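Just so it is clear, none of the values below were taken in a lab; they were calculated from the coordinates. Computed from a predicted structure; not experimentally measured. Cβ atoms are built from the backbone, for glycine too; each structure is taken alone.
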Structure 1
Amino acid sequence: MTETSETHPIVLTTSRGLDELLQSEVISLLPDAQPRLKPGQILLDATLRDAYTLCLWSRLANRVIWVLSEGDSDTEQQLYETARSIDWTQHLKPGQPFVVSFSGTNREINNSQYGAQRVKDAVVDCFEDADLARPNVDKINPQVLIQARLWRDKILIGIDLSGKSLHQRGYRTEAGEAPLKEHVASAVLIRSGWTKDTAAALIDPMCGSGTLAIEAAQIATHRAPGLLRSFWGFTGWRGHNPEQWSAVLSAAQQAVTKPSGPIYASDNQVALIAIAKRNADKAGVFDVIEFSHQDALKLSAPKTQAGYIVSNPPYGERLSDMASLVPFFADFGAHLKENFADWRVSLLTSQRDLLRQMKLRASNEYALMNGKLDCKLVNFVLDEQNLETRAASVGQEFANRVKKNMKQLQRFLKQNDTNAYRIYDADLPDYNVAIDVYANWLVVQEYAPPKNIPAEKAQRRLNDIIIQLPSITGVAPENIALKVRSQQKGKRQYEKVASEHNLITVYENGAEFYINPTDYLDCGLFLDHRKTRQIVAQKARRKDVLNLFAYTGSVSVMCAKAGARSVTTVDLSKTYLDWAKRNFTLNNLSLRGAFRFEQADCLNWFSEHTATFDLMFIDPPSFSNSKRMESTWDVQRDHVALLTQAFDRLNQGGEIVFSTNLRQFKMDTESLEAVGFTLENISTKTLPEDFKRNPKIHQCWVLAK
C-alpha cells in the first residue's frame, strides 16, 4: 500500500485555455503544492490524500494521473521497455481487467491503438514473468485504467485515478442539443468574476439543460463536484487507501453550506427547463436555483444590487444559423442596455461576430474549448459608456450600401421583367463579394481575398455579410448560399460544389429557367448575359440557330420562344444538356423536331457536321483542358481558328454573336476580317444595369458574313 505521507508525481489534464485556471485551483485546494504549468496540463508532487482531494474537488480538471514512469519512446521497443520497467504487480491484481488509454503519436508510433497494444504487452509480460495470472483488457468494464501519454520521443505512463473524465459529475440526466461541458461551465463562472462575489445575483437567461446554473449552485454551496460520482479509477488499483478516501469524502460531505446569493435560470423552451430542473434535483441543488420559462428578451432585473448575467447563448454552426440569430442578438443588446445598468455580462460563443451585433464594448475576452468547438468567453460591463448607442460599424457601411443599391435597382426592375439580378458587386473594398438574387434566394460569391489580408480578418468580414443579409433583404437565412470564387479555368466554373439538389425557377423577359443556387459555382443562368440573350433572341426569328457551348440552354430557350425556325443546342456536359431540356419543357417547348440537343466536343463540332446556320451564339470558356476534349483550349490563342470554322457553317448574311469573360481578351480583328467577317463590338450594349459597376464582366461582338 502506498505510503500516504510521501509525495508522488501527478499530472492533471484539462481543456485548452483552462490550464492557468487549473493551476490556480490546485493552489487553492493544496496551498503547499507547487504546480507547474504545461499546455493543457498541470504537473505537481502530491500525496495520495492530495490526489483524492483533487479528484473530488477539482472543477476544472479532466483527469488526475498517478505517474508511474516517464521515459524514452522514440521507437516502439523503447516504449515497451519504459512500460515494462514498471512492476505492474504492485498496481493490478492477477487476472484483473484493465484498459490502456494511449494518446499522441510520433514518427515511429503513428497509431494510438498500436501504442496501447505495446503498453498492454508490457503489463501482461510482467505478470507472466512472475508466474501470475495475466490480467485481461476489458474496454467495457475495466477495474484499472492506465494512461499513456506520448509527446514526441517521451512517454508518460500512470494510473488514471479519475476513471471517467471529471467533467462527468453524475447529475446530468439529459442534455440539450449543444451541451456545455461541466468543467467549461465552471471556468466560465470563474472568468466572469462571479465566483469572487457569490453573494451577488446570478442569472442565466438561456440556461438550456442548466449546466451553468447547477455549477454555480455547487460553487455557492461549497459542494464538491465529485460527490455524485459512482465510479473512480482508483477503486480497483492496488495503491488505493480506502480509509484516506473515506476521510476526504466525509469532509467534503460536511463542507456543504447554504448559498449567500440568488441564482436564476430561465429558457424559452419548456422542455429544456424541465430537463434543467431534473438535472438540478439530481445534483442536490434544486432548491438553490429559481427556474422560470421566459424569453431572454423579456428578462427583468431582480430587485437586488447589480449582479452577473452569465450564459451560453445559441450561436449555430452554419452561416445560415448565424444569420437567423442576428436580430436576436441586436435586440438582446438593446434589452440589456435598457434594463440592466451596471450589471456584468459574460457570454460564451463560438461565433464572436454574433456578439458584435449587441453593440457593446467588451472589457476582456478569453479563448477556450467546449468539446471540439473553439470558443470565446466575452465579458461586458453595462457601465455608462456601454449604455450609449454605439456608432455604426464598418458592417453597417456594407448594410447601407446594399440598401442603397436595392433602392436604385427598383426602376431597373420595373423596366426589366425578371426576378434574377445582382444587388452588390464588391462595391466596398473590405467586403469583396458578389450578391445575386434568384427569386427568394441569395447567392453570395466570395472572391478569394488578397494574400495580404489575414484569413481571420477575411472570415470576419464574410460573417458580417452573411449574418446581416436576412435583415437587409428579407431573405430567409436558409435561402442564402455561399460560394468562394477564385480564378477559374475552363469547365471548373461548372463543377459541383454541393449536393443539396435545390431547384427553383426564375423568370426573365417572358421565359422561365431552372436554377440550382447551392450545388454549382454558377447557378444555371449567367445574369450578366441578360441583355445578350435578348439581342440574340431578337435576331433569331425564322432563323436556323446554333448555340455552341450552350451550358443550360438559356439562349436556346429565348431563341425558340422568339420564333426561331430551328435551334441546335450543343454542349460537352450531359448534365447541362439535360438541364437545357428541362428548361425547354418548363417553357412548353418541344424536345423534338426543330429543337435538337447534342452532347459533343464543341471544339470539333464544326469538323464533324455539315449543317449551316443563320445565327450562332458562341460563348466558350477562357481555358479548358477537359479529359473529354481532344486538345486544350485557350480563347485568346484559338478564337480565330474556331470562328474560321464557324464561318464555313454560316449562311451568307448570317451572324455570330461571340462572347467571352476573359478580361484581357483582344479580338484579332484583322485576321477575322481577312476570313470575310465584318465585326461590331457590342459589349457596352450587352451590359445590364445591375452589372455596370463591373463593366469588364464580359466582352461581346457581332460577326457578320
Structure 2
Amino acid sequence: MTKKKDIKFLRVTHLRGPNIWTYRPVIEVWLDIGELEDFPSDKLPGFNARLTDMLPGLIEHRCGVGERGGFLERLECGTWAGHILEHIVLELQNMAGMKTGFGKTRSTAEVGVYKMAFRTRDAIVGRAALDAGHALLMAAVSGESFDMKSTVARLTDLVDRYCLGPSTANIVDAATERGIPSIRLTEGNLVQLGHGAAQRRIWTAETDRTSAIAESIASDKDLTKRLLASCGVPVPEGALVRSAEAAWEEAQDIGLPVVVKPVDGNHGRGVTLNLMSESEVHTAYAIASEAGGSSAVLVERFIPGNEHRLLIVGRQVVAVARGESLRVTGDGSSSVSALVASQINTDPRRGETEEHPLGTVNVQDDEILLDLKRQGLTPASVPQDGQKVLIQPNGNVSDDVTDLVHPEVAHMAALAARVVGLDIAGIDLVCEDISRPLAQQRGAIIEVNSSPGLLAHIKPASGTPRKVGEAIIRHLFADGDSGRIPVVGVTGTLGTSLIARLLGCLLNAAGKHVGVANGEGLYLDGRQVHKGDCTGFAAGERLLINRNVEAAVFESNARSILSGGLPYDRCSVGVVTDMGQLGDVTGFHINDDEALANVVRSQVDVILSEGAAVLNAADPDVVKLAALSDGRVIFYAMDEHNPVMAQHRASGERIVFARDNHIVLADGETESRLLDLAKIRPATVKHPASVLAATAAAWALGLQHDLICGGLRAFDASKKTTY
C-alpha cells in the first residue's frame, strides 16, 4: 500500500449540546479518505483479519445490522474507511474504560469526503482516541505493527485524568435516569445538577447541603467523640494526648489493648490497632503524629470485631460494607513483599485510581511495618510454608452486608451523622455482628467521615451493589422535581432575536428572573450584560449555570446548531419561524433543503413531552416539523383561515392569530381576544408575526393573559440594551 492511501482530518468539532446526530455530546469529524474511496474493506487483502485481530471486541458492535457481529458483517460485505474509523474509535474508548456506543458516518456531495460523529464523554479523550484510531487503521491497511498495549494504557490514563470519577459518574447517571440535566463545572468532579435557580451541586459525595462546619467537626476526632457521647451514641473510651509518654499512661488507664490514631486523620491513615506494649504505643504515637496535622493524638480502647462502613444519605442508611483483615500465606520461599505483590496487589479491585474500590498495599507503610514487627517479621522476611501473616487489620471494607444491619445499629449510625451535621456521611463502626444491637456486643462508632468513598458500595467485592447515586439524587431532588427551569428555544431567521427578547420581557412581567441569549447579546432581567452574537453554546451555558435565573430563552439558527449544538439538553417550548437559506450554512456540506430541515429539526427534537412546539403555520416546511414534537403543537399565523391553522383548531388544538387587529388565542372552539395590536409600541408591532410567536410561547408556558398583555405593552423593540 502507498502512503497516499491515508485519511486527512479536514475539520474536528466538539458538539457539546444536542445536534444533528444525537441528543448527546459528540465529536464530529470531516474526513477526506483520498484513494481509500476506491478501496472499501472487501477490496483490501487481509485487512479485515488484521483489524479484528487487533480489536477482537469489534464483534460486539451491532452497527446498522442491529445484532452482535453486525459490524463484522459490514466489513465482509465492504464498507469504507470513514465508517471503519468510527467503530475503531468507539472500541478504543471502550477498552480505555470510557463506555460509548453511538457513532454515525455519512457521505457528502464531495467524492471521498465524509462526515463522521462519535459519542465521547470527554473531548480530550475523544480526540486522543480519534488520533490513535487513525494510526491503528493505517497500520491495518498497510499491514504494519501497532502497539495496542501502550495505546490503550495512554488512553486509560487520559480517562482517569479527565473523565468523571466512577463515584461522581454514578450520581450523574442516576440524575440522567430521572431526567435531571447535568453540567460539569470544572475538569474535576464538581458537577451541577439541574439548571439555573433549580440547580444543586455535587463534588463526589459532597453536596451544596454539606456544611463546612460539619466537615470541620468530622475532621476533629476528639470533638466528634464528645458530641456523639453526649447524645448517647456508643464510642470507645479514650483521651487526647500530646506525647508518647502520655499515650502510654492513657493506655494503662484505659486498659490494654488500645488504638492510637491522629486526632484529625481520615480514611484510616496513621491508625494502629490492638497495641499491647509500651514500645508499640510509643511507635504508634509517632506514626499517628506524623500522619495527622496536629501534635495531638487519640488513644482509645481497642474494640474487637469487624470494621464496617455505613453510608448515610439524608437520614437513611443506604449501604453497608464489612471489612476484613488482610493476610498472606507463606510458601517457604517468597518474602513478605513478594507475597503481598502476588496474593494481594494482583486483586483487580486494587489500584491507585478512583476506579478501584481498594488501594494497593505498600509494605513500607509505617502501620504495616509495625504490625510485621509485632509478628517478628520485616518485608524481607520469608514466612514458613502455610504460615499466616497479618498485613493490615483494617481498611479493606468491601463486602456488602446492607441487608444484615440491625435497625438499632442503623438508627445509631444515622444519629451520628445528624449529630455531626453531615447530610452524607461514612460511619465507621466496629462490632462482631452487625445484625445485633451494639450494646449487646460492646460495639462502637469509631469515626464519622465527610465525603465518604462510594465505590465499595457501587462495586462491592461480594454481595449486592447498591444504588448509591439514586439515593443521593432522591436526597437532593424531591419526587417529581427535575431540577429544570422553563427553557425556551427560538430557531430560525425571521425575527428570532426580537421573539427571544420579547418573550424575556413577558416572563419578566410574570415575576421571573429571566436570562436571554440571542444574536444581539446576553440579557439578565432585561439588562444587556454582553453585546454581540450570543447564539453559541458557551454564551447559552452562562445562563444555565446562573443560580438567579428562573427562566431562560435562547435564540439559535442552523449555523449555530451545526457549530456547537444547542446549549440545553431539553426545552419546555421550541419556537421555529423558518428553515433559513442554504446560503446561511455555506461550508457545512448542507446541500439541499432536506439536509437543512434535518438541522433545524434539532430544535423540535429536544422539546419535553410536557412541553410544546410553537410553529409558523405560514411556512410549509416548518409545518412538517409538527409530527416530530414529543409535546403539543401550537401553530401561529396572521391568517386564521390558513388551512393548517383551521385543521389544527378543528382537531381541538391551540392556535394564535390576528383578527380585526387583535391578537386571538384559540383552544379548539374556545377563543380569547387578547390585545389590540395598536396598543403595542410601534417599533414592536412592525413585526406582527414575531409578536404572535412570542405570545404563543408565553401561552404554552402557562402565563396568565393579563401578564402577557402587560408585557406586550411594556416592550420596546427599539431599545436594544433592554427588553
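Summary of computed values
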| read-out | value |
| --- | --- |
| Per distance in nm of label points 7 Å out along Cα→Cβ at positions 594 and 682, the highest-valued of structures 1, 2 | 2 |
| Answer label among 1, 2 for the case where relative contact order in percent (Cα under 8 Å, 6 or more apart), calculated from the coordinates, equals 8 | 1 |
| With distance in nm of label points 7 Å out along Cα→Cβ at positions 42 and 234 derived as 7.3, matching label from 1, 2 | 2 |
| Winner on mean count of other Cβ atoms within 10 Å over residues 634-641 once structures 1, 2 are ranked, highest first | 2 |
| Mean count of other Cβ atoms within 10 Å over residues 330-337 - structure with the largest value, from 1, 2 | 1 |
| Answer label among 1, 2 for the case where semi-axes √(5λ) of the Cα gyration tensor in Å, calculated from the coordinates, equals 67, 34, 20 | 1 |
| Structures 1, 2, by mean projected area of the Cα convex hull in nm², for residues 362-585 alone: label with the highest value | 2 |
